[in-house]
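Next come the structures, one after another.
Values in this text are rule-based calculations from the coordinates and carry no lab data. Small disclaimer: the values here were computed from a predicted structure and weren't measured. Cβ atoms are built from the backbone, for glycine too; each structure is taken alone.
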Structure P
Amino acid sequence: MSSTQGKYNIKAVSTMLGIQSGTLRAWERRYKMIRPTRNEAGHRLYTDEHIKVLKWLIDKVNRGFTISQAVSLLENNQNAQSNVEEENVASKESHVEALSDELLDALLQFNEREAQMKLDHAFSIFSPEKVAIDVVGPILVKIGDLWEANDISSVHEHFASNFLRSRLGMMLISMPVNHMQPKAVCVCGPNEKHELGILIFSLYLKRQGYDVVYLGQSIAPGDVEVIVNELKPKYLFMSCTMKKNIPATVHIADALKERYPDLAIGLGGYALDTLPSKDKDPIQPYIIGNNSSDWSEWLSIHS
C-alpha cells in the first residue's frame, strides 16, 4: 500500500505515538498541519507520511518546543533549517540547565522574589512540561542529595519544596480539563509526603490530554479503593520516594490489580527508580520510569 494512502485510524495512531486522540484532533483543527482522509463512515485515516509528520512534531514538543513553534518550524521548511534548529536546541538545553541552577541558588538563599522571576522567565520561553520536567525536576534531585548529605537544612528543603509545589499546583489547576479523555488518578503512596514528583507527572499527563484527578500526599490505603470505585479511572498512578514505603505501595497495587484487572496501575518515584534490577524485575510492569520518553512508552503499552 502506498505511503500516501490512509490506513491507520485515530485509535491506532494514538496508541502508536503515545498521544491522546483528543490532542490529535485539536492539533489538526488548530494548526491544519495534516489532513487525514475519511472513510465511508467519516472516520479519519492517517497515512505513513502523516505518521512521520506527527512523530517529528511530538519529538520537538518533547524537546521543549511548544506545538505552535514546532508547526512553524515544519511550515518553514525543516530540512533547510535543520542545522540552525539543532544549534537552537543545544542552546535551549544549555539555557535550561542554567535556569535550573539559578533557580536552585535563589531558593537556597530564601530569595522568593528572584525565584519567582527565574520561574516566570522559564515559563515564558519553554512549554510547561519542559519547565516541570527539565527545570524543576533536576532541582528536586539536587535538593534531595544536598539534604541527605547534610549540606542543607530541613528548613532549606521545606522552603524550596513549598515554593515549587505552590507554583506547579497553580499551573495544574489552571490547565483545562477534558472529561471525554481517559481519567487518571495520581496520588502519593502510603506514608509518602513528598509530592513534587507525582505533581510533575500529573502536569505531563494533563498536557497530553488526560483527565487528571490529583490527590497529592498519601491517603489512607482503603480510601484509594474508594476513589477507584467512585471515579472508575482507566489509570492509577502512585509515587514512592522512600524505600521503606515500597512494600506497602506495591501491596496496594497488587491488591487493586487483582480486584480491578482492567485498571492500569503505574508506580514511580526516586525509591523505585533506584531499586537494583533484581528487586525491580518482579514489579517492572508497574514501573513508569522517570522521564517523558519512559512515560510515553508506558502509556502507549497500557493504552
Structure Q
Amino acid sequence: MSRCLVIGGNGFVGSHVVDALARDGHDVRVFDRFSNGRARFEAGNVERVTGDFMNVGEVKEAVRDREIVFHFLSTTTPATAEIDPLLDVRTNITSSIELFRACAELGVEHVYFASSGGAIYGDTSAVSLSESTTPNPISPYAIGKLTIEGYLRYFGRTAGLRSTALRISNPFGPRQHRDRKQGVIPIFLRSIARGEPIVVYGDGSMVRDYIYVEDVADMICAMVGKPSAGPVVNIGSGTPYSVNEIVDVVAAVTGIQPMTERRATPPTFVERVVLDTSTYRSHFGTPKHTPLREGIEATWASLMTEMSILV
C-alpha cells in the first residue's frame, strides 16, 4: 500500500478518488481549502490538511513523505478560464509547476494529473480519440491542461519525476458542485429541479463520452502500484451519447419533460469527443462501467437529497 496525497481531494472527482484509495487500504492525505469546513468524501481514515494551492510552503509541506501524489485541483472551470485566460495561467499553471517542483525535490515516486479527455483533443475527424491523437485545444481551459502536461514531461526529463496525465472524458455523478457551470448532466438536472428551462447549444447533436464518477475513481485507483501505461492515459467509457439523447434520459429519470432553450454553439465547443480506452484496458484490464441511466438516477437521487437539506 502507498502513502498518497490527493491535492483537491475535497472536490468532485478528487473526493471519490479519496474514498477509493482509502477503501483499497492506502494511507491517504487530503489537501484542500475545505472552505465550508465539511469533508465531501466518506472515508474516515484519512488525514485532512487545510491549505491554499497557491501557497508554495503549504503545498510543499503536504507533499512531504508522500510516495504518490494525485493533482485533482483546478482553480478554474472552462467557463471562468474563457472569461479570463490569464487567471488560468496565474493560478493553475504556476501553482502546478510549484507542486511538481516540490514532488521532484521531495522524492515523490509518481504524480497523477487530472487532465482533460475532452477539450484537449480539440476539433478532429477521428471517430475515437486515442492517446496518439495530436492534441489541438481551442479553449483556454484545454490549453492550460496541455501546458501542465508539458511541465510534467519537463520535470520527468530534468528531475526523473514519473507521472501520468489522466485524460478524463466527461465525468458526472454525486458531489458535482451545484453552482459550477460544468457538466451537462448535473446542469440539466439542477435546472429541472428548479423548474427552469435547460439550455441546449446548437441542434443537440454534439456528442460526448460520459462516465460515472465512481467508475473514474475505480479506474484511477487500479493503476496505483502497477507498471506505467505511459505518460498519458485516457479515462472514459468509450460510448458516445448526443446531448439530445441525454435530454431524453434525464426526462425519463426525473419524470419531467424539460423546457428547452436553444442557443448558438460557442466557438470553443468541440462537436465530438469519444475516447479510445484500449491503452487502459491492455494494461489494467476491462473496467466496470455504470450504465448511463443508472448513473443519472444516482445523480438525481443525490441532488434531491442535497436540495432537501438546503431547504
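With distance in nm of label points 7 Å out along Cα→Cβ at positions 190 and 278 as the yardstick, tell me which of P, Q scores highest.
Q
State the single structure among P, Q that was used to calculate mean count of other Cβ atoms within 10 Å over residues 150-157, giving 12.4.
Comparing all candidates, it corresponds to P.
Assign the value -11500, calculated as helix-only ellipticity at 222 nm (-39500 (n - 2.57) for each DSSP H run of 4 or more, over all residues; to 500), to the correct structure from P, Q.
Q
Given a value of 0.99 for Rg/Rh (Cα atoms, Kirkwood Rh), point me to the structure among P, Q it was derived from.
P
Taking mean count of other Cβ atoms within 10 Å over residues 270-277 from the coordinates of each of P, Q, which one would give 21.8?
Computing mean count of other Cβ atoms within 10 Å over residues 270-277 on every structure in P, Q gives 21.8 only for Q.
Given a value of 17.1 for mean count of other Cβ atoms within 10 Å over residues 30-37, point me to the structure among P, Q it was derived from.
Q
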